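Each value in this text was obtained by applying a stated rule to the coordinates, not by laboratory testing. Since we're looking at a predicted model, the values are computed, not measured. Cβ atoms are built from the backbone, for glycine too; each structure is taken alone.
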Structure I
């Protein structure tokens, strides 16, 4: 089966300038994701970007490149639109048949090659048509304010608090990567189909980079857990 990684990386970033190519533990941030995908079993990696600088750096690390049009590169453009554009480019212009799309998030660098490989292996079993990477939520109790501004518990009943061991397993969609069949995305304009699976990852791998503080925290975790 041909598993193609499509990596979305826009040039604009208001919170952290040039976020996708900022230095992270000695490499441009996007390099970690490209290497994860190629070493984890993707047959090819494609970076879709409106930035020539990002595309140039991506090519140096083994990715093929797609110049994304401005109309699907703005703040309100969806990932789905960019993925569909990339799929059409790869299959129609390049003539490459795609069985599965691996869609990782550049700003989630705390993933290992083994996480990607596990996802691809699960995809190839044929049991599911889409996946999301996740972390198991243990002892995380969420609250939100209702329309009247009153706090309410979301994922448990505070009036009948259960023991930790009696709480069913809950999963956080951590955004690190998704896997889906191209037809699932194209037919439904959604990354999820009717048979959704999960790829479990260590809890600390859920953190992502959107600010300078995030960059420092993820760098510390990378050096502690992943860089040998």
Structure II
């Protein structure tokens, strides 16, 4: 493994090691946590995993049936009403909004980091959740078994876990981009794990570039190169 010139070595090594395990939400969470360790070397992955696992246990303890609808309702109540997870509208471009230890501590983040927390808590509950790589505004897609097969619904953790249909999701994208949106399948395409991480790193590069932190931009580029 090459030695990074800019990224903190422990963060670089952990990110590289976790890339083999990102096909599930737990592995993706660990890889994203490694990104934060570039600036948060003291952060504890064990503490972060305990937080999300306890949130999942709290949801599970409330539900006494196999109903996914009940699980989803309690998931939203625990995450958004009790835990208070929501978007950081006041300081959207702060890099801390992309750092999972900060997101779990402040309960604030940007859409892509909040969706990752949502997925990580939902996975051990048996809920199937995908990240949606929508332009301008990352969303979650939840699969539910309906009377006519699998049904999809979209969730926006940035705005308190609001539930959206396809057309409402398109309107949310239009609001985020400031451009009229014509709904296409590509617009609501699911993010592969590596595309998810790439978007997180791109967001951080943009934030660091705007702040003039050139060494941190280079550090994120070094992590990005590991995805290729």
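Computed quantities for the displayed model
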item: Given 20 for relative contact order in percent (Cα under 8 Å, 6 or more apart), calculated: source structure among I, II; result: II
item: FRET efficiency 1/(1 + (r/R0)^6) of positions 43 and 107 (r between Cβ atoms, R0 = 25 Å, to 0.05) - structure with the largest value, from I, II; result: II
item: Which of I, II yields -15000 [helix-only ellipticity at 222 nm (-39500 (n - 2.57) for each DSSP H run of 4 or more, over all residues; to 500), calculated]; result: II
item: Per FRET efficiency 1/(1 + (r/R0)^6) of positions 83 and 179 (r between Cβ atoms, R0 = 25 Å, to 0.05), the highest-valued of structures I, II; result: I
item: Label whose coordinates, when distance in nm of label points 7 Å out along Cα→Cβ at positions 19 and 51 is calculated, return 2.7 (choices I, II); result: II
item: Structure (I, II) behind the derived value 55, 42, 32 of Cα extents along the principal axes in Å; result: II
